[in-house]
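Quick note: the coordinates plus some simple rules give every number you see, no bench work behind them. Because the structure is predicted, anything quoted here is derived from the model rather than measured. Cβ atoms are built from the backbone, for glycine too; each structure is taken alone.
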Structure P
Amino acid sequence: MKRILVTGATGYLGKHVVPLLKKHYSVVTIGRPKTDLARTIPVTAVKKVDAIVHLASDVSIANAIQNPAEHIKNNLLLTLNVLEAARASGKKPFIVYLSSDRLYGKLNGTVTEESPTFPIEPYVASKIMNETAVKTFANQFDIPFIILRASAFFGPHQPRRGFISDVIQKMIASNEITTGPLTGVKNFTYASNVADAVLAALKAPSKSRNKIYNIGGKPLTLSQVLTQLRAIMEKKLSKKIKIKTDHSIKFPTRNEIGAFRLNTNAAKQKLKWKEKVSFKEGLERTVDYFLNQDSTT
C-alpha cells in the first residue's frame, strides 16, 4: 500500500494518526469543516487510495443521549458513505475502522473480541451498527477490513470533555478542584498507542484482515488516575493541590461501563502491536502539553 485516506483527520485522534502515517505512506485527509461525510459520499477522494483509515465520528455521549436518533443516524451515515465510496471505486480499498471498547457494556472480568456486545447508549449503538456495516460490505463486496476496538485514550489535543484533560486544566488554573465520586473504571491508554495500532493494522498481512482487535491498557479507577495526576502536577507546578469530592454530583449509571479488562493478545500476536507508552509516561507527556499550551496563551 502506498496511498492512505484518513477520515476525521482534523479530530483529536487524527492529529496523532496522520503525522505517524505520513512517515510511511502518502496520506490524503478528509475532515471538518471542509467535508461533512454524513452528507457527502467521497467517491473522488477514495478512487486513488489503497486503504481508508476511518476515524470520523461524533463521540459526544452527552449529545448522543440528548438527540439519540440524530446521533445514531449521522454516525452510521459517516461510515455508510465511506463504504459506498469504496464500493463505487471498484478498487476495494482496505478499511481500518476505529471502534470502541464501550461496546462491552456492563461486562466484568476479562473480555475478548468474542465477548458479547451491548448497546449501552446511543453512541455505542452507532458503533455496533457501523461494525455491522463494515462486515456486511466485506462479505457482499469483498472490501477487506480491520476493526480496532480502542479503550479510552488520552493525550495532547484531547478536548475538555475528557476526564484527564479536564482535570489537568483545572489543576493548572487552581490549587483546589472539586470532583464528583470517582468510582468509575476505564481501560486507559495513551493516544499514540492507538495510532500505533492503526499503523500496525495497515502493515498486517492479509491473513490478519477481516477481524476485530482489542486495543488498550489496563483498567484504572478514576480515583487512581486522579491520584497519579495530582502527584505529577504538584511536582511540575511546585504547589499543593487540594481535591474535594462533592457527593451530591450524580452521574448516570445506566451508561457507565463495567470494570472489565481488555484481552489484547490477538492484537499483539496478529498485528504485532504493543503499548509503547506506559500510562504514567503518557500522563507526563499530556501534562507537559497542556502546561506548554497554557504558557503560550
Structure Q
Amino acid sequence: MSTEKNRISRLKDRISELKNRRDALILAHNYQLGEVQDIADVVGDSLELSRIAAASEASVVVFCGVHFMAETAYILSPDKTVLLPNLGAGCPMADMITAAEVKRMRQDHPNAMVVAYVNTSAEVKAHSDVCCTSANAARLVANLDAEEIIFVPDQYLGSYVMAQTGKTMILSSGYCPTHARISGVHIAKLRKEYPEAVVIAHPECRPDAIELADEVLSTGGMCQYVKTAPARQIIVATEIGIIHRLQKENPNKVYLPVSEQAVCPNMKMITLDDIVRSLEDMAPEVTVPEDIRARAKLAVDRMLLG
C-alpha cells in the first residue's frame, strides 16, 4: 500500500473513532470530494441532508458542504452542535444577495411575496416569505397566490421557473459561477459525439444549456433518474463532483461531464484532515442568532408544508 493510501486509511480510522466518541453524524453534499463522500453517513442535496440531521438522534452534525447548508441544518436542529469542517467553504451565489437588498426589493414591490432559494444565508431566509429548492421551485411558485413574486438570488433558476409556470417574477441578478461555465455549445458538441446519450442538467444552468437538456433536475433528482434511465450514456450538466456518486451507485453506465471546468472550489475545500480536526476540536461551529433562526425557520417550514 502506498504512503498516501496508508495516510488516508489512518484518517478514515480516526474519523470513525471520533465520530463514535462524539455521537456525530457526517453529512456530505453530492459535490464534495469523493473521499469525503465515501466516509459520510449520508450523501445528498442540501435540504435533504438538513432534514436528515433534524430527524437524527445524533448530538453532533458534521456538515461537509458550504456555509449556508450548515446554517440550514442549525435552523432545523438548534439543539445539535453543527460543525462545518472548513469555515472558508462559502457559496458565491448566496453572497450575491443580502437581507438589505431583499428589504429594498420589498419596498419597491410592497405587494410581492419573496421566495428565497435555499442557497441563501439565514438572514436572507429570515426576510423572505418562503424558501424553495431547485427540485420544488416551479411547483411552489405555481401554487403561490400573489400579485408579484420576488425570487432571489438565482436569476437562471428564476428564469427556468418562469418558463415552467408562465408567471412573471422579479429576479435578482445572482447566479452560480460553476453552472454559468456550462454552455449550450458544450452540450451540443457532446450530443454529436454521443448521439444515444441523454442530457441531465441542473436548473442553475444558463437557459441555452437548459434548452438542450432531456431532463432538468436537482442533484437528488439526478441520482434518482439515473437509477432507472434506459440510456447507458449520461451527459451530466452540473458540478462534476456528483459523478463520483453516480458511478458508485450505477457503475454500469458511462458519465460524461459537459465541462471539466464545472468545478466548485468551495465544494472541494473540505478534506479528511479537516474532518478529523473538526471532530477533535469540536470546531468550527455554525450557529444562527435565535431571532433570525426562528424567522428563517418559518420560511423553510412554509416550503415543507406547501
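Data overview
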| item | result |
| --- | --- |
| Mean count of other Cβ atoms within 10 Å over residues 9-16 - highest-scoring structure of P, Q | P |
| Among P, Q, which structure scores highest (criterion: distance in nm of label points 7 Å out along Cα→Cβ at positions 33 and 49) | P |
| Highest-scoring label, criterion being mean count of other Cβ atoms within 10 Å over residues 41-48, among P, Q | Q |
| Given 0.9 for distance in nm of label points 7 Å out along Cα→Cβ at positions 105 and 169, calculated: source structure among P, Q | Q |
| Which entry (P, Q) yields the derived value -0.38, -0.71 for log10 I(q)/I(0) by the Debye sum over Cα atoms at q = 0.09, 0.13 Å⁻¹, for residues 97-248 alone | P |
| Value 20, calculated as relative contact order in percent (Cα under 8 Å, 6 or more apart), assigned to which of P, Q | P |
